[in-house]
Structure I
Amino acid sequence: MNHFNATEQAVFIWMVGHSPHGVAICSQFTTAVFRSRDNDGQRFRTAFKVSPNPACRLAPRRAVGAVAARIGGLEHGMTFTLWTDDQGYLRAMVGTAFGESIAGLDFETAQVELYAAPQRDPRSAAPDPRKSSRPG
């Protein structure tokens, strides 16, 4: 695969309209080039590269948006988070399931309903996608 699937596109669009960083997310997403996608059954990560533009930089090494989703085939749904790199440019989208396997889920055709993610305690950070939970 060498493109953003329908779920990833929907997440970007939702975040543009609902995030306080919507303008910067939109500016960066319009230049995003798909790089890779992996799915370990609990979480998937889509990596991409955007064209640098200092006018639309975000906070570096942060989760800059989160959205929850009801997804056909999953009882508990998922959350999706955008992450920035060391320079403040979007670099990855991480989708995390709530205790269910997403290994066989087709994100191109899945029925997805996005909604505002529950607010987290700011002292508990979301896992950084650079730090793999896989052994080895």
Structure II
Amino acid sequence: MATDLSCIDYLVIFSYGGLQAILRRKGKKLRVISNFTNHELAESMQVLASLLQRFQPTPGETKVGKEHVYCFGERYICIAKLRDMSKAESILGLLSRIVAELDKYETLPAGDIVSIVEGILGAGEERKEEKEEKREE
């Protein structure tokens, strides 16, 4: 059974070096942001440092906050803001799968990270259909 992604407002992917990608819900689709200004990258480093100081995580660890769920890997961190915290457990399983797949690689370009995440989320099919609809117009 597929995980219901409608409870996710956004998904943020960090490497321990910084922000890699944001997938933000727009209607039923996920909008991908992977290009950031220097200011956004600097702010994200503050968020990352605060997150690591607050949780002092070990790889493989997951955390549940008030509105967010966190999954810490060897090289990557996934954070999801949820609309419905009753889905936290299933979303943590999904984040664990994403982090485990990303952690297989030493470093990845943002485009590859997005492709891997979309493949796991099934979002790649939605974006593929969207591109095909635009071509038909």
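Structure values in brief
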read-out	value
Test item: mean count of other Cβ atoms within 10 Å over residues 17-24 calculated as 14.9, pick one of I, II	I
For -4500 (helix-only ellipticity at 222 nm (-39500 (n - 2.57) for each DSSP H run of 4 or more, over all residues; to 500), calculated) the corresponding structure among I, II	I
Parent structure of the calculated result 1.3, given that distance in nm of label points 7 Å out along Cα→Cβ at positions 9 and 33 is the read-out and I, II the choices	II
At a computed 1.9 (distance in nm of label points 7 Å out along Cα→Cβ at positions 81 and 97), which of I, II	I
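Only the coordinates and a few stated rules stand behind these numbers; no lab work does. Fair warning: this is a prediction, and the values are worked out from it, not measured in the lab. Cβ atoms are built from the backbone, for glycine too; each structure is taken alone.
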